[in-house]
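Participant: Down below are the structures I want you to see.
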Structure 1
Amino acid sequence: MKVILVNGSPREKGCTFTALSEVATALNKNGIETEIFQIGREPVSGCLACHGCRETKRCIIDNDCVNILAQKMIEADGIVIGSPVYYAGPNGALCSILDRVFFSTPKELYANKPVSAVVSCRRSGGTASLDRLTKYFTINNMTVIGSSYWNIVHGNTPDEVRQDLEGLQVMRRLGENMAFILKSIEAGKDSVVKNQPEKSIGTNFIR
């Protein structure tokens, strides 16, 4: 079993990476393989609403990390998305990436997959950022994994994050909870029939 952890910060080894590393450590201790995927600092486009992906099942903008990440997320057994807090929200580049990842690939590829978000902030904006990221999961029928408190670490540097003992504990418990759910799914996969979702109904409020 494998969990992909997405570092949505332009800083490769910064505060968000520190939080994700704590989650990864807990997963590894429970026998779960992990990979931390860096979105990096290369420019990324927002969704162009061209709907080209409706035919190809992948984003037609193919000069950045979006299609690579989408494939890794599809293949992973679990997903953790991490982001710094900018102006009380997640990194804009990360949101552009996730918009395109989730819009371009079929929802059924993510259905029931365990997922969670973690954020890193200096002082505030953490819960608003978590809410924004979690909306990607709940619209895609995913299983959101929680912890003992909001999935937030505080600090302006990795060293300061490492002083947030409660925040680090929250990260470890998140990893432990993710591992438990993954093992439960594995143990029950031969005895539980996967549900067949209803055909989607779209209701427009302006007629």
Structure 2
Amino acid sequence: MTNVKLVSRAKLVAMSLMFAPGAAEAHLVETGLGPVYDGVAHFALSPEYCVPIVGAALYAGLRGKIQARSAIVLLPLCWLVGSLLGGLPSVPGLIAPPWLVLMLVGGFIAADVPLSVGASGFFVGAIGLALGFSSGMATAQYGQYIRPALGSTAAIFVVTALAAAAANATFGWIRIAVRVVGSWIAASGLLLLGWVLH
């Protein structure tokens, strides 16, 4: 009986040591695959960037073909400009709170806010610029920001093209499904706000 207890205690200690982290970081910025892939991984593994970008592309797709096509150009371009500006030295650290961006994007999708082509482009571009600026500040802390910005911009181009095309489908149920996704995005922003206030 004592051997069984000793073995179970040894297993518990071994499991505890195995799961004890050596270091923990909030964002994966360096993957070891090179700076371009670091930018792709940083975007793909950061929900505070990925979810609003997908949401902005979905919103543009809901608005029609012209807005969807302009978002495919505007969103990655504004992200790139924001990333390059955010990586500059001595830039003020003014970033949009992630909960606010999520609630805005999700609310616009869920409410299916009818904006003109210019206003829709401004909205999508502002989202890309704000999120790119925040990402540029994060990657600049590790010494490089130009090549990671190019990698994340390429990833955003692909994601935007796919999401905008999916939301621009002619089936009525797809439009409803996209609006439901928008309500989930807004709800996640509300949940994040509650977490911040808690």
Structure 3
Amino acid sequence: MTESANFGIKKFMEPIILASASPRRQDFFRLLGLPFTCTPAEIDETPSPGLSPRQVAEDLARRKTRTVVEKQPAAPWVFGADTIVVLDGAIIGKPADRNAAEDMLKRLSERRHEVITAMALYNGRWGDIDCRSASCEVAFAPLSDAEIAWYLDTGEWEGVAGSYRLQGLGACFISSINGSPSAVAGLSLHDFYVMLRDNGYRFGA
């Protein structure tokens, strides 16, 4: 999918390949006015052994970016990201089915957990990958069995780490966030902007 550069400053900005099919990350790119194309990396996301949760997220983000760079080495910019949920020091992945999602939500209920979003940016001019990560602490309100069943019926839990979406109805269950809300949704906008700026990406004319 290609975003057009028909308006304003986009025509002066270099296109970025987004190594992700995430609709939310695409929304963030549109919000920033970035011209981009989507090329999902489609890697094996099994965590490498011996890594901390933050290292796992950064490793996956790098691998996604590197995979796309290998396919399109002439690309000026490639960006990959990965978001993981951590509870009691252990990574909570994407639920395999409704039962797994129900178990995750029960574990998160009335608890605090960490969300880590790693970002890996390939700069074609410099020929290297800059990787950074941001973490947030998310507090869940107490959830009744009826509330969990209602949420599961929406299907919003499918394909998302931790079985909830901050940018959707999952926000009803979150009592507080210590950190960037956009990072919980898949991309820390401030950190991403600073990363682009630090790597010499040209915003505007």
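Throughout, read-outs are computed from the coordinates displayed, never taken from laboratory work. Note that this is a predicted model, so its numbers are computed, not measured. Cβ atoms are built from the backbone, for glycine too; each structure is taken alone.
Participant: When distance in nm of label points 7 Å out along Cα→Cβ at positions 87 and 159 is compared over structures 1, 2, 3, which one is greatest? If you can, show how the numbers build up before the last one.
Facilitator: Working: 1: 3.1; 2: 1.7; 3: 2.3.
If we compare distance in nm of label points 7 Å out along Cα→Cβ at positions 87 and 159 over 1, 2, 3, the biggest value is for 1.
Participant: If semi-axes √(5λ) of the Cα gyration tensor in Å, for residues 111-182 alone is calculated from each of 1, 2, 3, which structure is the one that comes out at 30, 14, 10? Kindly include the intermediate steps, with their values, before the conclusion.
Facilitator: Numbers: 1: 23, 15, 7; 2: 30, 14, 10; 3: 32, 14, 8.
Going through each structure in turn, the value belongs to 2.
Participant: As an exercise: helix-only ellipticity at 222 nm (-39500 (n - 2.57) for each DSSP H run of 4 or more, over all residues; to 500), calculated from one structure in 1, 2, 3, equals -26500. Which structure is it? Show your work: numbers first, answer last.
Facilitator: Details: 1: -12500; 2: -26500; 3: -9000.
Source structure: 2.
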